[in-house]
Structure 1
Amino acid sequence: MLPITRRTFLQDASLLAASSFLSLPAGAAAPPYPVVRPAAAQRRFRSRAVEAAIAEFGRGVKDPELAWLFGNCFPNTLDTTVTAGTRAGRPDTYVITGDIDAMWLRDSAAQVWPYLAFVKQDAPLRQLVAGVINRQTRCILQDPYANAFYNDPARVGEWKTDLTAMQPGVHERKWEIDSLCYPIRLGYQYWKTTGDEQPFDAQWRQAIDLIVKTFREQQRKTGPGPYHFQRQTANATDTQPLGGYGYPVRPCGLIASAFRPSDDATLLQFLVPSNFFAVVSLRQAALMLNDIHHDDKAYGDLMALADEVSVALRRHAIVAHPTLGQVYAYEVDGYGGHLLLDDANVPSLLALPYLGAVPPTDPIYQNTRKLVLSADNPFFYKGKAGEGIGGPHVGADMIWPISLIMRGLTSTDEAEIRACVQALKTTHAGTGYLHESFHKDDPAKYTRAWFAWANTLFGEFLWKVYKERPQALA
């Protein structure tokens, strides 16, 4: 497997920018939906099953712009971000986020997640996903507190001066609960879909033990634990105070997270959506340990930890809102302090049903949904171009398409789903791809032209609507 060098990485980025001109003869007028997907020879991986889905969607959906967007966005992870190979005779897959040459545990799991629906029809695609699971296992064993890794284990990155236990091969060491949940989510669904137990060997078992150890350390029952993080920066969201341990929390069974899934620092470190995600992930890992490794004791330990966090969420994460009633806070500290807001990045409060944490009919979730999709959420923006949730990561007035996708994926209202599809269709700024964020009044002002998570998640959303509510795409 050839490593991604800076030169090839920049070449890939330039190919994306230039691909819209590949099929245009000299002097020809640009078609209404120009070719923006990389040419077949320049794609990193080709899946017959995914190509068949693109063709089916194009035949079944009469809106040519939606068909064009699906054909560009859904395969974007495979086209541009994966390096698939083998290591010690086992599948091994490195996945970059797009314009950053590093593999986030969260992003890589989320990027290949939508392809699980097709792995039974496509053996090479199944091997690619198994390779992601294997690579994530090695990353966790290297450093369970790190959020992003390099393909080259000897590479020293740009954040080498961060005041934490940095090591070669680690891109960034921001402790985020969801970094350890996403690999479990991907592995569990892969196992349930394929029945393949090969990725879940002794090394994977060690990674699960390390995840549980890390979660228990960050319950902070006997002190702050071994992790601390500081960065010399002008951005308060990129560092933690008090020697890098963050503001105090009172131990109550919840797990502390120094950073949010946006990679922004938490204020109150009991991050509620991520604790909900941890409950789901611990239970999934427990079932796998029981069924694959036949370990009754580990099953009981993980289920007990999941139950402890779940009880703590009921006791500490539910807050009385003056007009909406009971809602879930975004962050709490165990002392009674809480933040009422939501961030676009997943796990979020909006995304709880998508992650299997609560049913969409849960009345507290429904109250929370009203809060986060309104002016009561300080990071909900509404303008000429649309409305949606952002966050401090890229600044005020910037809406993240991921929040619009998640609103649609968690909705049971067809009119709302249709509105989310149309909003996403009108805010890609003519590029044929989604972005990290766009300005509430002008979609042409966007961040990150190459952000594969948003693209592939949009494909997941469109495919779900096509299969379940095709009339909403008319």
Structure 2
Amino acid sequence: MHLLLADFAGVGLGTWALLGVALLLALAFEFVNGFHDTANAVATVIYTHTLPAVPAVIWSGCFNFLGVLTSSGAVAFSIVNLLPVELVIHVGSAAGFAMVFSLLVSAIIWNVGTWYLGLPASSSHTLIGSIIGVGVANALMSESHYWGDGVNWSKAKEVGMALLISPVIGFCMAALLLIVMKILIKNPKLYSTPDASHPPPGWIRALLMFTCTGVSFAHGSNDGQKGMGLIMLILVGILPTTYALKSKSTGNELDALRNQLQACISYCGSQEKGADPDYVKEDPANVITTFLRGHHSTSPELFNSVERIATRSLKTLGNDTSMSQIPERERGSLRADLYLLSSVSSKLAKNHQLGSATGEKGAKELSSSINAVTNFIPIWVKVAVALALGCGTMIGWKRIVVTVGEKIGKTHMTYGQGAAAELVAMMTISLADILGLPVSTTHVLSSGVAGTMAANGSGLQMATVRNILMAWVLTLPICVFLGASLFAFGLNLIAHLGIH
């Protein structure tokens, strides 16, 4: 606690107010996320009478908490990478805060609305739709006025594919698993309607408790990271002195970064011949940002700009053995430069625009070295997000649980159906977490329940399935619209008030 308070020492009243509102919004998003996604984890144990509702929700909340605390952070920064580069590097500006506020408010509005109607919508889809909306609005209001330049579309495609494929995996794999269970496990109790007056046999209860625990933990480790990434973005913008760079970076990490920066400078020096002298006078950050926005080819001017940013970063690092030795006023700008270098090197390597395997390997190593000293999440951020997610589950679980437990299939969920759906959800979400891909617990588990109902011949309540599918289909376009509208309103308000 003493160290945490030291982080905020010397912060002015206005900064405190801005920080408080921003953190409150980010934690509110995770709180509402608990209403939706985490509630799915307890639906099966409640409707199979494995646990009463209150203990089930508390149990799930606790393992959500642990999942968040042990998460890697890969998903958190994959979400940040979807945001417009020029806003990320200037997140401390008025436009940067308009971006953060608008995407969080739009995501919260849609999540609360669908929760109130009892529709299991995806918090991941909601947030990503809001991010795309902000990016599109930012591009339309820029000098180019071309909407396609506002989003990291390669990253959006990667994330979008994970979100689209995961429900299909949930449906098919849960249906297949239930069929295999029926072939291998002949105990009729596993496939019979639970008796409300008698708890299930001990081994069945243990199986369902295991799957509920696994889904809760996996959900915390994946979904909890989305709020973490946004909170870190907020902290970097408001308190760059403390949060722009990882203070505990080791000497080896800094040496590796210096070596990669030097290699980058040497490589770019060999590629910048023929650069337009007038163009070279441009701000190198603008040249790189323009390249990152769309599908552009490489040019001598781009390599010259990358070389200048890398040289500037290397000079700022000097021979320091600790991030704390870097002057406070330079930490925010150093992080911005490193973020640009990481983004451009990742894009060049991924699009095979460096002409050789050696060049691509060097670009990946540079990006990795930069991430090692910039991508970090303090423990207090993890604890705050974990508490918000867990409390949201405990308070707002019932509407979504009733939909998943009673309204997807025409018959009561059996023990085997609950176990199959949750086992597939647990494995799918855990794999996505390892790969650093955000997926929807709601989509995976709801699809899994539907898959087991179909495989069991139980039948589906098509009205509910239709409403859920409509919510899934509408989430992205509506959140894109909300995010874009709120961001445009925020920018116009900033311009009217003369704030920079």
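Brief remarks follow.
- Identity of the structure behind 1.00 (criterion: FRET efficiency 1/(1 + (r/R0)^6) of positions 228 and 444 (r between Cβ atoms, R0 = 41 Å, to 0.05), calculated), options 1, 2: 2
- Answer label among 1, 2 for the case where distance in nm of label points 7 Å out along Cα→Cβ at positions 204 and 324, calculated from the coordinates, equals 3.8: 1
- With helix-only ellipticity at 222 nm (-39500 (n - 2.57) for each DSSP H run of 4 or more, over all residues; to 500) derived as -13000, matching label from 1, 2: 1
- For the set 1, 2, ranking by distance in nm of label points 7 Å out along Cα→Cβ at positions 140 and 372 places 2 highest.
- Origin of the value 33, 27, 22, where semi-axes √(5λ) of the Cα gyration tensor in Å was derived from one of 1, 2: 1
- Taking mean count of other Cβ atoms within 10 Å over residues 260-267 as the measure, the highest value among 1, 2 is held by 1.
- With distance in nm of label points 7 Å out along Cα→Cβ at positions 164 and 300 derived as 3.6, matching label from 1, 2: 1
- Source structure (of 1, 2) for relative contact order in percent (Cα under 8 Å, 6 or more apart), computed value 14: 1
Coordinate-derived values only; no laboratory data. A quick note: this is a predicted structure, and the numbers were derived from the prediction, not measured. Cβ atoms are built from the backbone, for glycine too; each structure is taken alone.
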